[in-house]
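Undergrad: Right after this note come the structures.
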Structure P
Amino acid sequence: MGRDGRPQWLGAHLTISQGLVKAAELARDVGANTFAYFTRNPRGGGARAIPAEEIAAWHEARVACGVTGPTVGHMPYVVNMAAADDGLREFAASVVAEDFVRVAAFGGEFMVIHPGSHVGQGVEAGIARVVETLSGALPTESPTTTLLLETMSGSGSEVGGTLREIQAMIEGAGSPPTLGVCLDTCHLFAQGYDFRVPEGLARLKDDIDATIGRARVRVVHLNDSRMPMGSHRDRHATLGEGEIGREGLTALLTDPWLSTLPFVLETPVDDPHQYAQEISRARAWLDAVS
């Protein structure tokens, strides 16, 4: 936690489609000091080339715009590491491997990925497929970029809907330093962790200690939930306008351990500039308790 009881880094999911420099300027404009972005088209495999001149300008803009926290790439939704089809898994492995190179080239710290869906194979088979895909995609050396498996809501045939499933993927892949975890507050609430009461947050931390370990957790997706606790439904809501609410979200933001991690909003907005209002709202909640 910062010296005034606030999280070190608070930001939102923005875009690099107009360039890394524009992304840094957008982060500044919405009051963010960290941000997330899609590594490539979220619904397809297309990836924008990032020239060396843009990367050089980005490093300057990052400092000038106060982006002191890490940047968090998000892999496209079409990547399914748990797919039964060999071609789909080969595609997933190639995208992960390529994006490690692309993101590391401009100093991106993290990439988040949904583990995937087993689509009728069963959870154990899905996890085994994820491990197989990761084994063919993770770099053998230890680059500056870390791939983060996102905790999921447990909806349908998703894998990664419990911390033990995430643990099984990491251990199956050999627990490499290039692999970590991104917590999603909406998804965890959907799993049954009730952040509105102290016992719920305490149980989450106990379960993390008993499975993946806190050192693997590197980023938090900060989202409210449109659906009730324990619903196993992934429906994000604007901060303070969902079932988790102000009290539960403030408890997460001010937790002594979690507040050392970057918080990134993924709430439903029509335009990234709208994140300014939510970031301001979160800071007002922190002012009220500091």
Structure Q
Amino acid sequence: MKSKIVAILETRTGAHLAEMVTRRGGTAMSAPALEEVPDIEPAAVIALLDRWRARAFDTVIFQTGVGTAALFAAADAAGVTDPLLAQLAAARTVVRGPKPTAALNARRVRIDIRAQTPFTTETVLDALSGVDLSNSAVLVQRYGAANQKLTDALRQRGAAVEEIATYRWALPADCGPLERLLDALRGDTVDAVVFTSAVQIHNLVSVARAHGTAEDLPARLNRRVIASIGPVCSTALRHYGVTPTFEASPPKLGPLIEALNAALTDGGTVGRNPTNAR
């Protein structure tokens, strides 16, 4: 990817991604597309534990690392971490991917079921396929938006489902970098755009609407190499008319950057989207 300009919309690991691009000769353009805001009060954890004692949750599903950490931070603030750990010890604990796994490991929470790569709603449901959920109570740690597909599928199997919101997605406090990316796309000065979550394209489109450049955004993105971290992200891109050049396999940063390097080295550049992801 020598001399290629690569736009990175990731926030938390954006600096690491930029370093990986730079080491391969590219120029990283940082345009953080979201802010993850913890959104659970200590009182909400106390209320959750009260409901948990009244009717124990048989299964608890953790979907994200930042949300899991936010739940425990609120429990710490409320002084109820030990009761929370005790309730989890009596439940079946399910994790969606490596980030909630790491957050639970930090609290020494036993993990009973792990979804397989690429860590989608479908793989969570597959991991639970052998579990009888009829007349059971399931708690789902919600990510930045409700996972209606997961909730509906669990309820169809007879579970009573409760979601707990632990954080929310928001636009960055400073949207200047995103606006500069939109200008760069219109000026044909970006070779590739890296998407590492579905919400990034949602927020980019939102800023483009305010910027007055939403109408031609899909066409301009489709002229670049579009890197997608995985199927959830790719589905969101296609919803907006953007075709991923490739999906990382497995859906991790290392394979993502290696595939990006290959796509750009093989001729991907401004003005073309050389291959399509499945």
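Bear in mind these aren't lab numbers, they're just calculated from the coordinates by the rules spelled out. Note that the structure is a prediction, hence the values are computed from the model and not measured. Cβ atoms are built from the backbone, for glycine too; each structure is taken alone.
Undergrad: Where is FRET efficiency 1/(1 + (r/R0)^6) of positions 77 and 157 (r between Cβ atoms, R0 = 41 Å, to 0.05) largest, in which of P, Q?
TA: By FRET efficiency 1/(1 + (r/R0)^6) of positions 77 and 157 (r between Cβ atoms, R0 = 41 Å, to 0.05), the leading structure of P, Q is P.
Undergrad: Here is a further query. Suppose distance in nm of label points 7 Å out along Cα→Cβ at positions 165 and 189 works out to 3.9; of P, Q, which structure was it derived from?
TA: Derived from the structure labelled Q.
Undergrad: If we compute FRET efficiency 1/(1 + (r/R0)^6) of positions 173 and 213 (r between Cβ atoms, R0 = 25 Å, to 0.05) for structures P, Q, which one ends up with the highest value?
TA: Largest one: structure P.
Undergrad: For mean projected area of the Cα convex hull in nm², which of the structures P, Q scores highest?
TA: Going through P, Q one by one, mean projected area of the Cα convex hull in nm² peaks for structure Q.
Undergrad: Moving on to the next point. One of P, Q was used to compute distance in nm of label points 7 Å out along Cα→Cβ at positions 229 and 253, and the result was 1.0. Which label is that?
TA: Q
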